[in-house]
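Please treat every number below as a calculation from the coordinates, not as lab data. These numbers were taken from a predicted model, which means no experiment stands behind them. Cβ atoms are built from the backbone, for glycine too; each structure is taken alone.
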Structure P
Amino acid sequence: MLQGAMTRWIPTWLRALLRRDGVEHRSIHDNVYHCTVQKCASQWIRAILADPRIFRWSGLRPYRYQDDLPGQHDPRPLTQRRFDSAFPESTIATTVYVDFDGFASIPKPASYKAFFVMRDPRDVLVSWYFSSRYSHPLMGDLGRVREDLGRLSEADGLLYCIDYLEEFGLFAAMRSWIDADVKDGSVLLTRYEDLTGADSRSRFAELLAHCDIRVPVDELDALLRSYRFEALSGRKRGQEDRASHHRKGVAGDWRNHFTDQVGARFEHAAGDLLSLWRYS
């Protein structure tokens, strides 16, 4: 009892130094899987999960399976990504762009957690258009896509992107995760709009608790402040820079870019995806 009382008086920073690996809490889960589709703030969330403060309160290191592939890129459509080998244990696999069946194919340890980040697919479309045309590093066939988009008007470019993303399996992958938390109780479904909205801290706290990552409240506040849109871009949220990876940072921007033709083509490709994910 005396030893426990003395331990409580040791400053947190000193306790960390006394630990060889700097881990204050080790998650009970062997692996965590961050799943999503493109343009759902995946690199932003990955950066947060790769922050040393996350490791300190989980003992889980970030892992990107694409780094082991030629060109560090997975060229397969989202609905064709399947995995025969397990990812390294004691890692957060971030980011895994995949449909639910692809996630289910990953050999997993006995104890794991996963979460899937959804975003309004209309905003995904607009974000993918601007990223593909202006800012994303060239990989795979993106060079060809950028050349094609450079010859098209914005409206025709959005139509082009709808067809491309439908063939790539993006809308089907989004649909596959709708009831994933029922199929697999280790899965948490969350949304980009909630993680970036007014209640961001509570949503992140819920996500981290799901994964048994026990970042104290004050450190979580500091962590999220470090990755605010304003801190990363040097601009206020809503101020646009088309050449930046952090282009605008707002939800609902699709309203500024959809024409009647784009809306009709999107509805044909996405079907009832909006209502299933409760987007109005």
Structure Q
Amino acid sequence: MTRLYMFWEGWVTLLIILWGLLCPQANAYFLVVVQENGHGYGQVGKEVRWLVFRGEPFQGVIRDSLAPKAFIVLPQGQRQPIALSIINLKDYSSGKERRGYRPHFVPSLKGDYYLCLISPPSFVPGLGEVWQEYSKVALHVDTETNWAKEVGLKAEIVPLTRPYGLEQGTLFRGQVLCEGKPVAGVLVQSTYYHGVYLPVSILPKGPGGKPDSARMYMSQLTDDSGRFALCLPHTGWWLISARLPHGYTMLGNQKLPLILRASIWLYVYPPFTPKEGSFPPIKALPPSPLK
């Protein structure tokens, strides 16, 4: 009986993998983490909420997922567990309702916080891989403190550019760590979160008329010290994610590559431009007449 179960489980797993490999919408699904009532800022005593779900950020495809482990890193460096409320989201690509999550947090101190989330290992359709994502997003409360600190995730992007108060066109720099050590030659991708569903017909197209992932996901490799730099050309939320192969894991009785994803979410503001002619200009005054 046990052998029959293992045989059946193996075939079910194989069918799941084949479906993913043949699925025409073979997207990579990331953990989306965007603040609902702010753009990386908070206030002491006021609740902060985030929207968390698994999906494809650029196109706005949403998938069901198990709840990630969530905690807040306080300005002094301590970890504080954080509760997740379950919410429902409409996935317009399938017409189905999907499960998402809403972390709640009330800052009690001034300083720089990080919301951190660790996803359960998830099979990625179209790639034949299992991903585990380690995501974080900064929360700034009044006083600038140690925003470049490591938060102790197994896979992590440490910002070398302040991760809040960014404006369109900013050059963002970071360093990729795995188990606390810099990793050279790691693929780092950045993509824009539109916040709406984009049908395949309007996605950027390549010469063959198929969606052009190169225009949706910008890519580069880390240098010898695990560092990278990239431009943020649009206003809104951005995902920066590093791909770290980490051996193999079992799905049913299938041995599949395990990929750790170190991710950070950033909000980019439009440039501050005072309306021309609305304020008194700064210029030299005419010379005073001699007395």
Structure R
Amino acid sequence: MRQVSDSSAAQKVCRILKILSTPVPLRLTDISAGSGVNKATALRLLEEMMDEGFVHRDQSTKRYSLGDEAITLGLAMHGRDHIRDRARPAMLRLAEMCGDTVLLSTRSGCEAVCIDREFGTFPIRANYLDLGMRRPLGVGAGSMALLAWLPDQEIDAVLQLNQAANAQKYPLMTIPLIKEEVARSRERGYSMLLEVVVAQMGGLGVPIFGRDGRPFAALSVAALKDRIADRKEFLVSALQKVAHELANHPASNQSPNTANEIQDI
């Protein structure tokens, strides 16, 4: 990733906080590489944020994570009409119904962020995507669902910006392959990736559209690839019904407990 030398201090702080919004504590090297802020500047900003309580450093591992003040910011959002709150009851029902892992993702720039996850009862769980983890748009079923229904020019720009990161971490996710999956997703009405991102695993994803017609979130199911392929129609139908109920249209906006209306899943 390029070094962001022309950004303001506030932008650099925001980039660092964004990189730290993962459940895994990070090294200074990881923070610098992920944020594009050189090590010396990143270290200085991290120390200042530690003084303010927004960053915590483990003295034994020398790794950094979000501090209590950053957590307080997240708590301040409670009570707002957030998609995570509205989707939670439906996610519980979906996980119980299908037995697999149900994920809720939203977009952050060129990435998809996992904002909620619910495990089913099947013994083999898809636990490789934790809360707060980020993936480039198009990498994973939920991430693909967020990408595929964007305008073509925006998709091209996203793929160019993500190309270096994909080549390093997800070598199978080339631009031609992602574009092929975008076309398939649009044709089918859902995304499906089998054994492309994680060996032996697969996923199905559907977009949740806002009133502007753009996807602002995505629901997905992750499981063993055979469990996805064998129950494709069943899973897609359930996901699409929930996504429709959660969409940002007036009928759903009037109901603070939209997922309670989904009785026949």
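If relative contact order in percent (Cα under 8 Å, 6 or more apart) is computed to be 16, which of P, Q, R is the source?
On the way: P: 23; Q: 19; R: 16.
So the calculation was done on R.
Tell me which structure, out of P, Q, R, gives -14000 once helix-only ellipticity at 222 nm (-39500 (n - 2.57) for each DSSP H run of 4 or more, over all residues; to 500) is calculated.
R
With distance in nm of label points 7 Å out along Cα→Cβ at positions 202 and 226 derived from the coordinates and found to be 2.5, which of P, Q, R does the value describe? All intermediate terms of the calculation are to be shown ahead of the outcome.
Numbers: P: 2.5; Q: 4.0; R: 1.2.
Label of the source structure: P.
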